[in-house]
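Once you scroll down, you'll see the structures, which are given as structure tokens.
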Structure I
């Protein structure tokens, strides 16, 4: 099943959305109040509901954030229990953010930023100043997202519609190396919706439709979901989303060209429970995206992207067999990007460097297929009063990259080839009273090749974490300290190793392959604090705090660098092309190559906290990241991928027996060092959500309420800013049915 033939474009859903939104006020006003409904119920049902409400109030409301079990946890931990910098974004938070693009789902997550370069449907995730080429492992339902295209700006991007996602888990740093090779920056795991989450316990079927309008870019979104429970051991869910957006305006009122897009996305997932202690999830996530690429304010390429992800996840856990907690994940992701030139393009021949014209209608294709398998088991036992959670497993990923199209087109500079990355690991989590120790080893190996080059390597990476909970008094019993040393290993990518040819436009100079690149080794030291406490100011409230300081030294850091050609030594690494120098005014005597630096040094601080009570919640997160590279000659330079330092404060208030939630967010962004175009800026957002009836929900959100003109320092270049959207008002209505 795929989306290869999906070509639907237009606004066919707009009329239905308008009608839905227009009826919201009338339906809400005519809805009977909760008090009136309760008054008509039998006394016994009222008492049961009252008892249930009391139980819900007694439970820590803060469980919506840091108390949720991390989907990517191999030992069933919550974020607050994890001896690592971990965050969880749940369905409630995602609904409140009304995200249009993947980066909006990550608002306020410390240490995490996103780069999109105004291509709103594609996103590259940055964790602690590291991004691209697999430094951050992006996973959707267990499937690695390894699409990569050589270009200015974003290199490694992924595609997932926020409407399909029910939660996002983030683990920062190489402690995440049990989740796959190369993730020296961390892991981001997107878990899509399930029928079990959508259907109420008493329902056999359920369906919903959502209509949404956004003022900036005149954006329309239509989403429809349906789920069916065949029996208690088999259910299925489907979801389809269509978005159509024009170019948005920045805070100065100027239209940012090339930011419009239309996308049709879908999800199909079934869950089968063969036995009481086993589960099989089969899923497909796909999208068909379209947008225009701009150069000098003029559309030059029409982009058409098809992405399909297929997953199968099986786990079996037997409480009577403590040694058995087995998980088997297999996946295949296929991304096809096609570019069609809209105008004749002045280019340079990729082989000769001579000036050429690439005619309108020329194509470039980028096809990336990623197959993966991930198997692990956790055995639980005790020795001498010490509890063990021994996790062991292995994984394999294959990237198959094929690029083609018109000579001189964009695809020439993304090399074709194959890369295999595999690994095996063992990790033991030991717990004794107030002491917790995690010790692990991971073995990684890789090989990559094209028609003329082949390279490989391997390494063993250790991890040791010690956590202590030294206090047993009621107010301090939830205070935990930990320290970690962890290493991670990232193999060079196909592009970093094999890119070749001449720069395509503006000026021309050669790209040089580097089959001798060394893999990167991340070595992180981290000290952290976890604190959790309930019933602080009132019964049922909850306080959760995580804070950490980290220092990451990335040995043999890989970065693209330009260097001058030699006029004296024709056989040097970058010789002068004398014919081009004399006859081609676009030629400049330099070369560009991905090279190893002695290391990149990155350090910073992260904080995430939330207080939740019956009346509402308050949250605060912060992250400060600094980093630079050091060459083998000892030359220090700012690291271009360092994001803004951020402080995000959130406040939400609940009214009308939790049917109405209103609140806002304030985020301060401090410019990173060494970025010539970055500026400090502060954003203010507001939101409201109203459950008008059991079947009708209305959501409102205002992003960038004060219409600030700002740019993400990761976007654009060191000389040109790409401005983000100005004030954006969002209104949505969701109707749900079930039986």
Structure II
């Protein structure tokens, strides 16, 4: 690429980030109302009738009249909160109208919720067109988040500002004056994808028979999903239930809008869902099934017991026959070369013109063998929209091939930071690999890590990987957030100073070196001090960060051995507390490094905290922090306290959290707040309604907690012309 093209590219990247910043400042965390206890008010809905065709009408006429109603969309203001009237007529996709005519489906009016309870979702550019197959890529059965993020089956969702909570699957909510009871309203008449009623019973059944079942969730004590919240659920009527606590838990509502208490797609397979299809799952549950039939199924499918069999059936990515409430339903599971989905005929949302969403008929994800193959497919124009594992470092190549591949690049700058974690809990607990005490000595040595941080050539990493657009920063909130701790904390120990780094390493006792200049162990063995640096294939912007770290540390005499790990294996080793130093492509500032999200920084402590609080744990290896470790125990306290606060009220808590973690360097931040982690998006030119900070200025929340790209409302994405550019 020529110098001129690189300059233009940097300008594009910088402009996208600047516009995202501007959009955030206009409606981000700073502007959130911390006193809000109910959903944004909507205008009084008008009576609605559904358009339906009778069986004796001509099929061609039916297909014509059921095309998406093309009206001029109301101007999109940067919010998905609909304050207009509910449309007066509903329309459906031609493929569904054909099934109605064939007698395979009920009429649209019998599939949607009652008219006034239908969710209306504004569109970013225009009213869309029905049809087409959305082509994506996936890395294997362990890549569940690839599609969890697309389904939009969360009970609540954040708006584009990342702070305002909006209705989604749930219609409304109220919080009691004492903060102990949440009352949630469902969308009356809503149904599962198989047409069965979706009611409060599905919430109560899931809570009593899955979440609180000791065989399925031992010692979880009712905690939902990945969260620390275990409310008691009670049914009021078919469309109303309550969630009650013994003391105020203000953060509960926020987690209802994040992956921690997400939809059935994600938290079903985790085994602790807020709701589940009781009518389908009872046949696999020992408390409800005919045991003779159940034991026969368990044996036929090769499972050891009903618990493991049940957990397989509750995973919708593997169980195509399972009903769901997401926008698309699985038609071919993720265990083969392709992973396929088809629109949910009972989806509960429409656009402002009354067209049932989603616009897109099908999704087809192709398995890729490695990340290089995946990115080459994107460059060749084989994907319609793909945000996952698209390498920011390859942006120049993507830009050069835009016209040839008939696509455009969109950047969603995120809250995340590329960081390297020194496993502070390394070797503790019932680990399966014998720990090295010399390695543990240095992984827990704060002054040593300060030296290692100063040795990192962040300017070089920033220039080579991010074209100079990233921030050389610790894993803190971005500058546009109310929770940003200030430069003193955010920039701590990030100055590139190899002379200072060498001085610090000498001061801590690493003075002896071998013939190649590498520092020796201090245990008298005479061997070189060598650390293992692991990184996960496809989950970091490129392999280069690890190589650049190795280069920086070699310059001050520290040797590292690089080890690439496949995603599932990396997660298992991380949860098993055997990794030493790990490169993290997505340390998300939305969840500062408290105990619940310690992951690579101190997995055994994080697992201990998760078990202590009853939330989801990444592994079985646990260790309780020593009582003398006041900093770590303060993180425990801050994590406990944060759960009792609304997200917008956590500023003081989060700033203290960031102060502790940047001082003790559990994570060492490299480059932050770029589009590299799930925000570098290849998009076909006819794939529309995608929020683009560079063209319309609207911030698109790029945060794991918010499950992007669902935060951009994937159901209103569509193909101009109704088909992908391959013609289907």
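A few comments on the model shown:
- For the structures shown (I, II), mean count of other Cβ atoms within 10 Å over residues 286-293 is largest in I.
- Looking at relative contact order in percent (Cα under 8 Å, 6 or more apart) for structures I, II, the greatest value goes to II.
- Test item: P(r) over Cα pairs in 5 Å bins from 0, in percent, for residues 270-357 alone calculated as 3, 11, 13, 11, 11, 9, 8, 7, 6, 6, 6, 5, 3, 1, 0, pick one of I, II: I
- If helix-only ellipticity at 222 nm (-39500 (n - 2.57) for each DSSP H run of 4 or more, over all residues; to 500) is computed and equals -2500, the structure in I, II: I
- Among I, II, structure where percent of Cα pairs over 22 Å apart, for residues 558-677 alone as derived comes to 62: I
Readers should treat all values here as calculations from the given coordinates under stated rules, not as data from a laboratory. All values derive from a computational prediction rather than experimental measurement. Cβ atoms are built from the backbone, for glycine too; each structure is taken alone.
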